[in-house]
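Take a look at the structures below.
Values in this text are rule-based calculations from the coordinates and carry no lab data. Everything quoted here is computed from the prediction, not taken from an experiment. Cβ atoms are built from the backbone, for glycine too; each structure is taken alone.
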Structure 1
Amino acid sequence: MDMSDENTKASYLDWSNAFKQECSSVYVSNGDAALAASDYDRAINLYSAAIDLNSESDTAFSSRSKAKLEKMLWEDALLDAQKAIKLNPVSHVGYAVKHAALHGA
């Protein structure tokens with residue numbers, strides 16, 4: 001493969017990653033709105049879509065955990081909280097939802 005093909009490939013990869021990040025942000029924002037409106041199933045679906053696009057988002061995992069807490073899905077909420085903590089060990093939100101999930105269970 002010549003250098004121009006490598007540059008084109010890198011350009012497409014950069015564009016794809018930026019697009020996924022932008023879409024993920026929209027899903028998280030809409031998930032936040034659904035969570036605030038107490039539409040927990042929709043919030044879970046939106047956060048899940050964001051996670052599928054960008055699995056490195058502790059915010060999406062902790063927010064989905066909050067929605068699962070509201071539906072009393074303690075074990076699922078705990079798993080999401082643990083993933084959020086793993087991705088960002090200094091995030092107080094991850095620890096708060098983990099505590100809530102353990103307390104609920």
Structure 2
Amino acid sequence: MQFIVIGRDGTDEKALERRMAAREAHLETAGKMYESGSWLYAAAILNDEGKMAGSMIVCDFESREALEKEWLDNEAYVKGNVWETIEIMQAAVAPFWAPK
């Protein structure tokens with residue numbers, strides 16, 4: 001099952017600082033998720049000033065419950081209070097991007 005996950009950072013004055021503190025651990029997890037086939041692609045969401053303010057991930061997990069257990073429960077941006085809101089939507093990834 002494919003999903004689109006949008007995590008939006010907090011907007012307080014320490015938000016970018018929290019993101020940068022958790023970023024290395026987040027990128028390490030991202031690499032592992034990509035290598036395992038769970039993450040198809042991802043991007044940082046930028047604000048009007050061009051600074052990172054959120055994340056968008058297109059991923060593939062057996063279920064929403066698996067997505068939460070295998071990834072979000074251990075995600076550095078969740079544990080580090082970077083993402084203020086998380087939206088999870090089931091998606092249908094185009095055949096040329098979908099896992100085989």
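Given a value of 48 for relative contact order in percent (Cα under 8 Å, 6 or more apart), point me to the structure among 1, 2 it was derived from.
2
Have a look at 1, 2 and say which one yields 1.7 for distance in nm of label points 7 Å out along Cα→Cβ at positions 43 and 75, as calculated.
Values: 1: 2.2; 2: 1.7.
Going label by label, the one that fits is 2.
Work out the source of -10000 here, i.e. which of 1, 2 gives that when helix-only ellipticity at 222 nm (-39500 (n - 2.57) for each DSSP H run of 4 or more, over all residues; to 500) is computed.
So the calculation was done on 2.
As an exercise: log10 I(q)/I(0) by the Debye sum over Cα atoms at q = 0.10, 0.19, 0.23 Å⁻¹, calculated from one structure in 1, 2, equals -0.26, -0.91, -1.26. Which structure is it?
Working: 1: -0.33, -0.84, -1.11; 2: -0.26, -0.91, -1.26.
Working through the options, I get structure 2.
A value of 1.00 was computed for FRET efficiency 1/(1 + (r/R0)^6) of positions 51 and 67 (r between Cβ atoms, R0 = 30 Å, to 0.05); which of 1, 2 is the source structure? Please list the in-between numbers first.
Numbers: 1: 1.00; 2: 0.65.
It traces back to 1.
As an exercise: FRET efficiency 1/(1 + (r/R0)^6) of positions 11 and 91 (r between Cβ atoms, R0 = 30 Å, to 0.05), calculated from one structure in 1, 2, equals 0.35. Which structure is it?
Value 0.35 for FRET efficiency 1/(1 + (r/R0)^6) of positions 11 and 91 (r between Cβ atoms, R0 = 30 Å, to 0.05) corresponds to 1 out of 1, 2.
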